[in-house]
Structure I
Amino acid sequence: MKAAIVRAPAQMPVYEDFAEPVPGPGESRIEVTAAALSPIVKSRASGGHYSSSGQFPFIVGIDGVGRLDDGRRVYFVLPKAPYGSMAERTVAPSAQCLALPDELDDMTAAAIANPGMSSWAALTERARLKIGETVLINGATGTAGRLAVQIARHLGAKKIIATGRNKDALHSLAALGADVTIPLVENEAALEKSFKEQFAEGVDIVLDYLWGKSAECLLIAGAKAGPDGVPIRFVQIGSISGSDITLPSAVLRSSSIELMGSGIGSIALDRLIGAIDGLLQATVPAGFKIAVRPVPLSDVALAWNSDDGGLRTVFTMG
């Protein structure tokens, strides 16, 4: 069968033949129809993600949409190594295959599951969002951040604050549910002032997709301006702006900030899969929006590092 294969560290995926998968007990074979390209897929392919196995060769892709041998249409996640989702066929634990609503098409399901799950799981499993709370999303102009705005509103946030560097994209978030937007300017003093104004009014949850300097500034502003004794649940999700920060210890001693992460390992797998199911079931009724670019899997080498213009690349088989 044809698949997108990484044969050695630091190599690009190639579209070549790979052995057919054979399901074992408790596993399902899936005829793949769509699989999305996401930052975690690229990171695992390069060996840089904390969940990378380091074993080669392997097929890239952590999730996708397809059909089981009995014809049922499913979303699946974390196929059995060395198989991935970017192949004509794959194999995954049956417990990690979710039936899809009839009204949700393959392309949207494949595109939305990973970026949407990041905020759905963070809000429901880690931060335990309560209806009427205020959510600040740091890095809201990317695909996952734009979905986070929509999902936070759907789950009951009363006020949503969104940050981002792209001013045009930031302005467009109002139509998705953002009440306040804060541009991530280079002037740290001005940025801290903007953050402190929001924390003084009350911020219950921060979803951080960036880490780096903006996260440092948020944590310091929250410690300085957040009401005494009122918890701020700071959930770290992504590290687009850098993998490390410098955090004064006084930030945690002088505030009620609860610092936590959300991702593979911080949430039990069955609960993570449950969060994905909740997202997929809600996508059409809630009207979640995600822009998609379909690409044939045979063009994986061309599409892998191309600028998607804010669209989520979804590889199609056949």
Structure II
Amino acid sequence: MSTIDLALDWTPNTNHTGFYVAQAEGYYADRGVDVAIHSPADDDYETTPAKRVATCESTLAIAPSESVISYQTHPDYPSLTAIAAVCQEDRSAIVTLEDSGIDRPAKLDGQRYASYDARFEDHIVRQLVRNDGGDGDIEITTPPKLGIWNTLLEGEADSTWVFMPWEGVMAARDGIGLNAFYLDDYAVPYGYTPLLLARPDTIETDADLLADFLAATAEGYRFAVDNPDEAAAVLREEATGMDNDDPDFLRESQQEIAEAYLTDDGEWGLMDHERWDGFVDWLAEKEILTTIEGEPIPASDLDTAALYTNDVLEAGQ
């Protein structure tokens, strides 16, 4: 049986349900694939999931579109390629506490933003503020990644970036009101989050293994769509280290995210070229797409088609 080491982007949560379902229901085993799931909590997020793949510590990583673009334009690491979209719809948002009075992005000027310290992240958030009429003059703080949510709750930060089907549902159940600024609502044509990333050499040499893995994973996510309550129970049973394992919360979170897993045609994982193009063009237009030295990269210099592939996914169908 061949092994795939999967590096999660966060401690286990409902974004990851399909992987745990595929493992528990034997979908991976049926295809001769053994999957080892690595949580970033194992090393307190010292190494990002994308870097684990770039340095050959993991086979696959879960990460957002920006990570693909970052590694495709980084001189010190090999390029990474997206091979499947975990979710089709971006359910992330920049949030503030409802009682803070910061009820629109423009009011983030002069306020503290708790950053994950990703390469393009802070520039995207500043542009979000500008798109709402602000100056983009936010104060960046970089607390330990796994403690970022608590910095908002404890008043050490005024805003941060979260997944609404997880932290948003958690806050609502705890009676904590949030203001959520979705990027699409403020003319930010965001890419995919999260995605599955692989090294190009892995895609070439282990294409059959990856195709089997993706086919089994797709089964897991379709199961979660059709049976969200049962999938939530599987996640609770199989995953360790979650921020919240309350069964009622997990059911609500699963119901909230399930409709974002699949395309309108009921497919899991497929990516759209126009969506990638739109995000890259926007990053370049706003001069967010730069080298690590800060030099602007024209959109024409970045081959969007090299950032992702649907071929591995389609090979397993």
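Ranked on distance in nm of label points 7 Å out along Cα→Cβ at positions 209 and 233, which label among I, II comes first with the largest value?
II
Out of I, II, which one gives 27 for relative contact order in percent (Cα under 8 Å, 6 or more apart) as computed from the coordinates?
Considering all the candidates, the number was obtained from II.
A value of 1.1 was derived for distance in nm of label points 7 Å out along Cα→Cβ at positions 41 and 297; which structure in I, II was it taken from?
I
For distance in nm of label points 7 Å out along Cα→Cβ at positions 89 and 289, which structure out of I, II has the highest calculated value?
Going through I, II one by one, distance in nm of label points 7 Å out along Cα→Cβ at positions 89 and 289 is largest in I.
Tell me which of I, II gives 20.0, 60 when you compute Rg and Dmax of the Cα atoms in Å.
Only one of I, II returns 20.0, 60 for Rg and Dmax of the Cα atoms in Å, namely I.
Bear in mind these aren't lab numbers, they're just calculated from the coordinates by the rules spelled out. The shown structure was predicted, so the numbers you read here are calculated from the model rather than taken from an experiment. Cβ atoms are built from the backbone, for glycine too; each structure is taken alone.
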